[in-house]
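These notes open a run of structures that come right after.
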Structure 1
Amino acid sequence: MSDFLLELRSEEIPARMQAVARTELARLFRREMDAAGITVAEPLVYSGPRRLALIARDLPDRTEAVREEAKGPPEGAPDSALDGFCRKNGVTREQLELREVKGRATWFAVSERPGRETRDVLGAAIPNIIRDFSWPKSMRWGAASISTESIRWVRPLSGLVALLGEEIVPCTVADIVAGAATVGHRFHHPGPITIGGAHDYVEKLRACQVIVDHEERALLIREGARSVAAQAGLQLVEDDGLVTENAGLTEWPTPLLGFFDETFLDVPAEVIQLTARVNQKYFVCEDAGGKLASAFICTANIEAADGGAAIVDGNRRVLAARLADARFFWEQDRRKTLAQHAEGLARITFHEKLGTLADKVERVAKLAEWLASEGIVPRCDPALARQAAELCKADLVTEMVGEFPELQGVMGGYYARAEGLPDAVADAIRDHYKPVGQGDEVPTAPVTVAVSLADKLDTLGRFFAADLLPTGSKDPFALRRAALALLALVTTGRLRVSYRRLLEEAGAAATYDALGPFLIDRLKVQQREAGVRHDLIDAVFACEKEDGGNEDDLVRLLARVNALQSYIETPDGQNLLAAYKRAANILKKEGWSAPSGKGEALNTQGIARTGEEDPLALVDDPDLGPALRAAARERRANRLSYTPEPDEDALIDALDAAEPKAEAAVAAEDFEGAMQALASLRAPIDRFFDNVTVNDPDQDKRAARLDLLARFRDAVAKVADFSRIEG
């Protein structure tokens with residue numbers, strides 16, 4: 001058994017591509033080993049700016065012989081079919097074996113593939129891995145690049161290390177011959193290094209100031225940046241994405257702290273942070289009060305003799321130039337009001353079928369004002385909602401957002417506040433894009449909710465009306481994300497309105513048949529991630545629709561779903577579900593869809609339940625007392641041709657008590673109360689099934705008991721459609 005080391009060295013690999021490259025290298029290596037019949041554990045894969053490396057432990061020295069069999073045509077098949085089968089499998093007719101398969105003689109091709117030296121397997125696998133490697137972008141190089149058949153790589157390959165144990169694996173790729181030599185740090189140790197094998201690869205490179213492990217480099221950057229910030233009495237603004245990027249840019253990371261001119265702090269903090277992050281890959285810091293400090297942390301790739309002073313000074317000058325540009329944009333943009341900036345939206349096409357951004361803003365403003373005026377968004381001032389909506393996209397034409405598109409909305413909020421507009425308007429402009437995705441903050445401020453909801457509603461309604469729907473994995477207009485955001489706003493804010501009404505007001509009522517199910521599907525996705533079962537949503541939605549309720553009132557729908565989930569996960573809920581399914585199966589088998597009236601299943605007062613409203617059936621107190629209950633049973637016996645058995649009688653009593661309570665609770669949106677009413681049926685229905693014969697030879701008894709089961713089924717179905725619940 002030996003360890004295998006593969007290092008693919010090249011010019012600088014973009015940091016953003018390295019994580020995918022590690023996954024791709026491991027995948028292709030496993031593919032080659034599987035094809036050769038070699039079982040390998042998960043390989044270690046490393047990446048850096050100039051190399052990809054893979055280490056696989058405990059490879060066998062030789063692969064085992066493999067016996068391969070292929071089933072062919074039956075005996076008596078035409079010669080052409082038999083000859084084609086032989087050619088396909090590389091055998092002659094004499095090598096075929098005849099075997100019986102399901103009573104019929106059938107030809108089989110049997111071949112032996114001898115074992116191979118693992119070193120030879122790897123030598124053939126390495127060129128395959130490099131040839132089939134998938135990069136987001138790749139290139140050809142050198143004289144061979146005139147041919148489209150030449151090797152492609154992210155940057156020109158410059159070296160190849162391939163060692164099995166301590167022996168070189170012979171192979172050549174793009175005129176590069178595999179060997180045992182690599183190079184260390186570009187400046188600290190530029191000369192060649194001879195690697196003994198996988199066992200000393202990491203430490204030999206460390207000695208030459210190259211940290212191979214990307215995770216180790218990331219940890220050094222994170223902890224080093226925190227340390228230099230703390231030494232200056234500051235706190236690092238954490239940024240995992242920036243840590244990963246710097247780890248992909250350096251082989252020997254050294255975080256260094258520098259300071260910029262405090263006058264730049266007049267520029268919004270987000271602008272400074274983005275300028276440092278996007279343009280220069282720098283971290284920023286905060287002071288003890290949580291305010292942005294005039295400090296930055298850069299990650300050098302060397303240990304400088306002067307402790308990094310010259311590096312910091314050079315980076316400070318570059319950052320100062322970038323911040324000066326940002327300050328210029330900030331000052332220039334504020335020379336106009338947001339309303340003046342908004343005039344430029346008429347020159348920007350939102351979509352060729354949906355008009356300009358100015359058209360969209362006018363629609364959003366009208367919707368936001370309506371949401372406030374109708375009280376759909378409580379405590380929202382209609383005038384402020386309209387004002388915020390009219391200005392919410394204005395910053396898209398500013399210089400700052402042109403430079404940093406990530407700041408759309410954020411800069412509008414800053415400009416609105418600097419202009420002296422109300423805080424509610426500034427906050428709504430800043431936050432109206434939220435929530436952007438799952439886990440993002442969901443706005444709750446009334447004006448913000450109105451503008452954000454109107455924006456998402458207009459986007460969904462208009463794109464659906466234009467038949468620009470998501471298809472498969474393609475969603476170019478982010479309509480799924482807009483739907484999730486709309487749902488989050490409605491459910492978090494507990495906004496009581498049907499989305500049918502919202503679409504009507506948005507002028508997109510014709511899209512209801514397509515957009516309604518789309519929203520429900522997104523609701524299932526959203527709730528599934530929150531731990532809610534999709535089948536329970538189906539059960540409640542179907543019940544609301546059957547009863548003619550507000551099946552598109554999402555707040556009511558989810559309240560009912562949550563109550564159902566809480567109940568169905570209890571033993572009572574599981575047993576009631578089992579009883580419901582048993583009753584439904586019996587009724588389906590007997591073709592008994594609804595109470596027939598033949599048996600006239602009676603309520604406690606002995607009055608037949610024939611579908612007509614019976615005021616006595618809605619008594620609040622099911623405990624009628626012994627005398628009245630005895631009289632009721634006597635009347636019931638007189639109306640039926642038989643005396644109900646005790647457990648049959650008990651189920652009728654339980655239904656008399658539970659039905660009105662459950663119906664009243666659902667009407668009052670007390671869904672927990674409705675579930676409690678259903679819970680009272682669990683014991684009586686269990687005893688009924690244990691002790692009462694439904695399909696009695698007496699046809700009157702059979703009819704009455706089937707009617708009773710239908711009544712039980714229908715009572716449960718008024719709370720939720722249990723037939724849609726799994727389990």
Structure 2
Amino acid sequence: MLRKLAALPGGRRGKWVVIALWALVLVPALMLAGRLTGAEENDNAAWLPAGAESTAVVERAQKLMPADTVPAVVVYDRAGGITGADLAKARADAAAFSSIDNVVGTGRGPVRSADGEALETIVQVRKDASGWEGLGRVVDAMREIGTRDAGGLGFHVAGPAGYGADSIKAFGGGGALTTITALVVVVILLLTYRSPLLPLLTLVTVGAALTAAEALIYLLAEHAGLVVNKQTSFILVVLVFGAATDYALLLISRYREELLRHEDRHTAMARALHRSGPALVASAATVAVSLLLLMLADLTSTRGMGPACAVGVVVALAAMVTLMPALLVCCGRWIFWPNKPVAGAPAPSRTTRWDRVGRAVAARPRAVWAGTALVLAAMALGTLGLNASGLSNKDQFTGRPQMAVGEEIHAAHFPRGTGDPLYIVTDAGAAARVGRAVAGVAGIAGVGDPVAKDGQAVLLAQLTAEPSSRAARETVVRTRAAVHRIEGAGAQVGGSTAVMVDTEDAAARDSAVIIPIVLAAVLLVLALLLRAVVAPLLLMATVLLSFGAALGVSALVFEHVLHLAGADASFPLLAFVFLVALGIDYNIFLVTRIREDTAVHGTRRAALSALSSTGGVITSAGVVLAGTFAAMASLPLVFALQLGFAVAFGVLLDTLVVRSVLVTALTLDAGRWMWWPGALFHRRDEGTEPDGEAGRLPAYSGR
């Protein structure tokens with residue numbers, strides 16, 4: 001049955017049917033994929049933790065205050081001191097701001113700073129259905145007014161509105177990210193294949209997969225309630241490019257091997273799909289299942305990312321086992337020009353670098369795996385210094401956007417908490433008691449009069465610390481403790497600082513819940529694929545070591561090389577899911593080949609023959625995936641830089657060290673015990689210790 005299915009995409013008639021079906025799918029998909037941006041939800045609901053106190057405050061406060069507004073803190077500064085003309089301009093600007101769409105009322109101010117060198121005006125901005133995009137348009141209009149005839153007067157828009165506007169500009173680099181990712185893939189494939197044609201064929205198939213995935217995700221967002229935001233969209237691009245290209249490399253490598261054995265290319269493709277199919281499916285299933293488990297997250301942004309990226313991986317697999325085989329068979333052997341494979345041609349007999357690696361590992365496998373494990377464990381110690389407690393608004397960018405400059409100027413001249421207060425919602429009858437309790441909390445500069453309606457009241461409390469700082473977040477914790485003690489008040493604390501506290505708490509909860517479940521799911525997939533217990537356990541141990549080492553090195557680089565203030569609260573969980581799910585891929589590709597060769601050569605010889613035959617192509621796959629994630633650094637966001645670096649470094653570590661050295665050494669040392677209690681365990685013809693040459697099989701190495 002499996003052989004028949006494998007023969008369909010590359011069959012004499014099947015290939016044309018497959019191409020026609022994909023053409024029919026891509027016609028509407030091109031239109032639907034273009035609408036995905038419009039279906040993104042980048043407002044608070046797309047990021048807030050589900051069920052958190054700050055989320056409840058947003059819902060309660062909307063009934064008492066202008067719906068879904070955020071403050072824009074407008075800052076003017078002049079080093080020699082604010083003049084009368086500067087003050088007049090700021091007053092005129094405040095009146096002009098009120099005419100901008102989605103600006104609520106008249107701004108408060110301008111207020112002169114105590115040192116006389118700055119002015120502050122606070123404007124309330126309503127977020128429309130377009131979320132951050134709407135904020136961006138309002139802030140752009142404010143900047144146009146504020147910088148007009150400024151005469152050297154500094155002008156900046158800070159606060160939550162300024163942060164939202166600069167964030168949408170940072171995420172707006174998604175188009176450039178797609179271009180950079182595509183260029184990375186093409187360059188690496190050109191170096192891998194030394195052919196100008198194969199990379200183009202791969203890129204066409206990857207493009208089709210990405211388009212189909214975006215169209216399907218758009219339909220899910222519109223009709224099934226899937227929450228998609230900018231963060232999900234740019235990770236989707238990188239993941240589909242990386243995963244699809246990896247699958248293409250494995251398939252093309254097997255196809256080339258079979259072309260050396262079979263004259264008919266249709267037969268060669270059927271054999272290639274049949275032999276590589278289980279590893280490809282297991283790889284995609286591991287990644288997709290791991291991503292789907294993110295649906296258990298409390299963080300709305302993380303929960304929506306999981307199924308969206310899982311769809312991308314599944315569609316990438318579908319394209320690479322249907323469209324790619326059909327296109328390859330249609331093109332014939334000339335697609336490999338200038339190194340076309342000829343049926344019956346002798347395989348290269350030269351010793352490859354992977355043969356040399358295999359011989360070195362085979363000499364003392366136990367010492368090799370023990371030493372490698374110790375080095376990885378030492379690298380993992382760097383995780384002790386990882387600060388993933390969240391970042392302040394200005395620290396979330398790799399550069400210094402105008403919002404960050406504005407916050408620094410504002411902090412130098414005004415009380416730090418101005419313009420972004422805490423929101424305390426309570427029963428109206430308890431408002432006075434709640435206000436007194438909040439005023440007595442350390443870190444609170446003052447509490448405004450309550451606004452009451454329909455038995456509910458809201459109070460605004462100004463912080464003494466910068467609202468996105470660690471000190472401000474600690475004040476939120478103290479404030480909540482104080483108001484929760486008041487019986488019958490039903491008081492809750494919200495605001496942007498409270499959102500950061502709840503996000504950090506939700507991220508910690510998500511990691512504690514999801515990480516063990518992901519490990520169990522991956523272990524189950526490996527056990528079903530390898531029909532053994534020992535091999536899956538050993539592979540999981542190597543992946544965990546690799547993840548710890550990658551995270552440890554990343555933490556050291558973030559702090560001591562890049563000098564970043566910390567990491568996003570969701571970074572450890574996302575890094576874990578991507579590194580474990582993607583890292584296990586290379587183990588799957590290697591160990592399934594070892595299992596296949598074990599039936600002929602025994603486990604120890606199979607370990608070396610599999611390393612030799614898959615070394616080049618798996619390394620190329622790892623470099624491609626690392627390159628696509630490294631492209632995320634093109635976005636001016638700390639989160640993108642950190643996730644891209646951690647995954648890229650971890651994938652290279654998996655490819656070059658864990659898969660080629662650690663897993664090979666463990667397999668050589670364990671021998672047939674790798675397959676316990678499966679049928680291969682009962683083989684008794686393991687033979688003597690291999691020398692690294694006898695186990696080598698003819699194969700295309702991918703160089």
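Just so you know, all these numbers are worked out from the coordinates, no wet-lab data involved. All values reported here derive from a predicted model rather than from experimental measurement. Cβ atoms are built from the backbone, for glycine too; each structure is taken alone.
Taking distance in nm of label points 7 Å out along Cα→Cβ at positions 459 and 667 for each of 1, 2, which is largest? All intermediate terms of the calculation are to be shown ahead of the outcome.
Details: 1: 4.2; 2: 6.7.
Going through 1, 2 one by one, distance in nm of label points 7 Å out along Cα→Cβ at positions 459 and 667 peaks for structure 2.
Right, here's the next one. In terms of mean count of other Cβ atoms within 10 Å over residues 251-258, which of structures 1, 2 is highest?
2
When helix-only ellipticity at 222 nm (-39500 (n - 2.57) for each DSSP H run of 4 or more, over all residues; to 500) is computed for each of 1, 2, which one produces -15500?
On the way: 1: -15500; 2: -20000.
Of the options listed, only 1 reproduces it.
By the measure relative contact order in percent (Cα under 8 Å, 6 or more apart), tell me the structure among 1, 2 with the highest figure. Mind showing how you got there, number by number?
Details: 1: 7; 2: 19.
Biggest value here belongs to 2.
One of 1, 2 was used to compute Cα Rg over 2.2 N^0.38 Å, and the answer was 1.37. Which one was it? Please list the in-between numbers first.
Details: 1: 1.37; 2: 1.10.
Derived from 1, not from the others.
FRET efficiency 1/(1 + (r/R0)^6) of positions 507 and 579 (r between Cβ atoms, R0 = 41 Å, to 0.05) was computed and gave 1.00; which structure, 1, 2, did it come from? Let's see the in-between values first.
Numbers: 1: 0.25; 2: 1.00.
Structure 2 accounts for this read-out.
If FRET efficiency 1/(1 + (r/R0)^6) of positions 211 and 299 (r between Cβ atoms, R0 = 30 Å, to 0.05) computes to 1.00, which of 1, 2 did it come from? Don't skip to the answer; put the middle values down first.
On the way: 1: 1.00; 2: 0.60.
Derived from 1, not from the others.
Matching task: 0.10 is the computed value of FRET efficiency 1/(1 + (r/R0)^6) of positions 355 and 467 (r between Cβ atoms, R0 = 41 Å, to 0.05). Pick the structure from 1, 2.
Working: 1: 1.00; 2: 0.10.
The value was obtained from structure 2.
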